[in-house]
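Following are the structures in question.
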Structure 1
Amino acid sequence: MTKNCNFIEKLREAGLRPTKQRVKICEILFNREKTFHFTINDLAKKISEDLNQKISLATVYNTVHAIQKKGYLKEIAINSDKSYFDTNTSDHHHFYDEDTHELIDCDQNDIDSINIKNNITGKKINSVEVLIKVASDNQNQN
């Protein structure tokens, strides 16, 4: 019950009424040990499969975006029409597997320090996060 109270609090802080459907969305997102990367469609499918419930895509979309705007999720744009969301909101890097469409955390130690030589005048750098796109190397297949 304590976890549900945390979910209800997160929803209220995001300006949302904590309906049963929204609490279920929070359970899928935050009731886990490992980081969860997902698209809106992935999440809707997971809710349907795991909870055997149908929650409208609009409810999932609006809930995720409200929670993200409050800082409980991070949005990672893969390209102009595809975004993933991440339950780990700390600054970190990602691999994106173009074959499996999977977003994978990249350990900070796997990337050397990035040296930014020029910045936009009048701006400070808040963070640097790298997205590394990978695909199968078909040249090595027989």
Structure 2
Amino acid sequence: MSESTLADTIAREQDLADFRAFVTRSRWRFANTYVESYPHEYTLDRWGDADALWRAVQCIERWGVVESFWNAQRTYLHIDERKYWHMGDPASDVRPTLINRAWLETGRYREDARALGYDDESLDRLAARWSALMERARGTA
């Protein structure tokens, strides 16, 4: 392994460890308004350490992968059975203030939907809808 490859590997592992620590320390809220379409959670810079959120955004940008979501291209960091993305352009003068995350298996949001009043029958339909919408959003349907 070359020195630069080893240095990149070490940097990536440190960045991901710092990202995991940020995730653990952060307050996450279920996005109730997206329960019918794209269930996910979010955290805001004002709920914690804004500099830590900025470093998390940089980690997403550095180690994430670009994927399609409907007509947009967005960088996602896949880690620990979830994907993370931020809103905003990190190259602009205004730093992103929000990071979203979603389980890769959207069915894991059933309990969040149940807490909003969905019953078992509705949850089955909702979980099927989530899967279908995700396939369409990624262009795989």
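No value in this document is a laboratory result; all are computed from the given coordinates. Treat the numbers as computed from the prediction; the structure is a model and nothing was measured. Cβ atoms are built from the backbone, for glycine too; each structure is taken alone.
When distance in nm of label points 7 Å out along Cα→Cβ at positions 31 and 119 is computed for each of 1, 2, which one produces 2.9?
2
If we compute Kirkwood radius over Cα pairs in Å, for residues 7-86 alone for structures 1, 2, which one ends up with the highest value?
Evaluating Kirkwood radius over Cα pairs in Å, for residues 7-86 alone on every structure, the highest lands on 2.
Out of 1, 2, which structure matches 19 when relative contact order in percent (Cα under 8 Å, 6 or more apart) is calculated?
Considering all the candidates, the number was obtained from 1.
Assuming 0.50 is FRET efficiency 1/(1 + (r/R0)^6) of positions 63 and 127 (r between Cβ atoms, R0 = 25 Å, to 0.05) as calculated from a single structure, say which of 1, 2 it is.
1
For which of the structures 1, 2 does the calculation of helix-only ellipticity at 222 nm (-39500 (n - 2.57) for each DSSP H run of 4 or more, over all residues; to 500) return -10500?
Derived from the structure labelled 1.
Compare Cα Rg over 2.2 N^0.38 Å across structures 1, 2 and report the one with the greatest value.
Going through 1, 2 one by one, Cα Rg over 2.2 N^0.38 Å is largest in 1.
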